[in-house]
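Computed from the coordinates by the stated procedures, all read-outs in this text should not be read as laboratory data. Treat the numbers as computed from the prediction; the structure is a model and nothing was measured. Cβ atoms are built from the backbone, for glycine too; each structure is taken alone.
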Structure I
Amino acid sequence: MKAGNLLVRIVSVWGLLIVLVLLVALFSALRPETFPTAFTFTSLANNRSIYALAALAVMIPMTANHFDLSVAGVIGLSQILTIGLQTQEGMPWWAACLVVLVIGGLVGLVNGWLVIRVGISSFIATLGTGSILLGALQWYTEGRQVVGAMSPTFIALASRIPGTPIPLALVYVLVLALLLWIVFEYTPIGRYLYVIGDNPRAAELNGIAEARYVTLAFVASGLVAAVAGIVLQAQLRVGQSTVGQEFLLPAFSGALLGATCIKPGRTNVFGTLIAVAVLAVTVAGLNQLGAPFFVEPLFNGLMLTVAVGLSVTAARRRNRIATEK
């Protein structure tokens, strides 16, 4: 019985990581000449780092049981303004990045105000702000690309670690993930957000200022999304008026699927990264096997549905175990 319980716990905690290892082994066996290569690793790490940053941005307010659908809009507007402020307004690259970060934080502040002070559902409030950002993006670009010469120093933000195939974008993800992990595991802010997400009434009775911490979560989400937009522009080197919305579904899939491992039933940093890796490896493997172009959105939608079901089930199981104790 004890061995059975141990096996169940191992699968529930590390199951997604086991799936990741099995997927890598499977696609490596099916495509040994292309999949297990440095080129595939670099391509995945570079491209999917933006998805990882978006998933981490979504995850932060999700710990307090709130949803931020404006993340995609912040990413889209940030990548446009990062190049626009440099090439059209003549700003140095660091000033353009600073302005973008401030805008990302302000969007999060507005989201927090709408949710906490006005009392609008986070789903509706952030859907509205995200749509406003999309409109602002289209107004600024007039539906066209933004092009121009940018600072080599800025472009180097999306380069690789010298002498290695490791892109700097992956380093940004890992550093941010480590910082968020420390916040959620070892600081009162992280613990308070989890309490608010689990039981807002208990948080209120314990004197936790829900308004303050939920607003901080939205601000942090906006900042992380702005960082994602900056890194994305360093990769693209051209402002795309249509970029942004494609990150929303994979971000939520990653954050929700990540709640099924490491800390089952609770959104967490490293579970989110593992989930993003599973999604990335699966899509890359299927593409190398010749899957049609529409497989990725179909797969992301399916995984989002599965992730919601699994995370809800895991949360119920965790609550039942806590009640029994």
Structure II
Amino acid sequence: MMKVAFLDIVHSVLRERLEEKGFQCDEFLNISRDEIISGNLSGHHGLVIRSRVTIDTEIIESMPNLKWIARSGSGLDNIDTDYAEKMGVEIVSSPEGNRDAVGEHALGMLLNILNKLRSSDTTVRNKQWLREEHRGLELKSLTVGIFGYGVMGSSFVEKLSGLKCKVIAYDKYKSGFSGDYISEVCEDEFFEQSDIVSIHVPWTSETKHLVDKEWLDRFSKPIILMNTSRGAVVVTQDLLDALDSGRVKASALDVLEFEGKSLEELELNSTSSRIMDRLLNHERVLLSPHVAGWTVESYFKLSSVLADKILGL
């Protein structure tokens, strides 16, 4: 019998579908790293995780019967994928489950900024009728640049398609994806043409602090910067400096540099607290708490997609 250890809470459809096929599903929602390394999961063949636990060499070695790891979501940054592959452990994730949620959230944040909706609401509630101050911009007149054309980047493009704006994309590791609504460009063209920049890259050692002062200075004109990928891709202090200098006109961040490894809370020290306070007080920054892919529908789809993939192994 295939024994599966659930280390995080996911939608019940995953457990239900696995049990229908004869899998034994056990919950270990509070198990510690030390308990796993001590051999408490040595008899299990599968792991279902989100972000609470980092599946590294020690944990994989402590599970001699491990056949597969299922990550609910898109990122694999908390899994030592190279070592897992070396040991013959399959890895599956479910970015297809929340791609629509991420695309819609990104579009909502962008429209909020272009139409100054937060400020509009606040001023009207304060009985101020400031029409000229809240004159907006139309997306059709702007060029949206997608940095990283994967599952999430392509979803955002789909949401933008009905608005008839120009959409370009640059991906260091992908090519040949130009289509009806998207134009593939080289890196120099991306920095030359973009009015709005939306980051959709995975979290890797290469992308850590990718968006820094030097990167932002490469744009030929002031931009709106959006990030729904991983917080540490952006150097927050450099972004704030660019906002103050006018190099960045506004920013929408669903993810923050100071999120903990579990992505469930912020981890702040004296330095990051000062930067965070500066971010929170900036009028041209729109924030949300890592919820771009966090909808009622995606909660179900993330687990349903995992079930399809696990049962197909």
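Please state which of the structures I, II yields 1.00 when FRET efficiency 1/(1 + (r/R0)^6) of positions 101 and 133 (r between Cβ atoms, R0 = 30 Å, to 0.05) is computed from it. Walk me through the numbers on the way to the answer.
Values: I: 1.00; II: 0.40.
The read-out was computed on structure I.
With relative contact order in percent (Cα under 8 Å, 6 or more apart) derived from the coordinates and found to be 31, which of I, II does the value describe? Let's see the in-between values first.
Details: I: 31; II: 18.
The value was obtained from structure I.
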Subject >> helix-only ellipticity at 222 nm (-39500 (n - 2.57) for each DSSP H run of 4 or more, over all residues; to 500) from the coordinates reads -25000; which among I, II >> reply: I
Original post:
A value of 45, 25, 12 was computed for Cα extents along the principal axes in Å, for residues 125-164 alone; which of I, II is the source structure?
Top reply: I
Subject >> Value 55, 41, 31, calculated as Cα extents along the principal axes in Å, for residues 21-188 alone, assigned to which of I, II >> reply: I
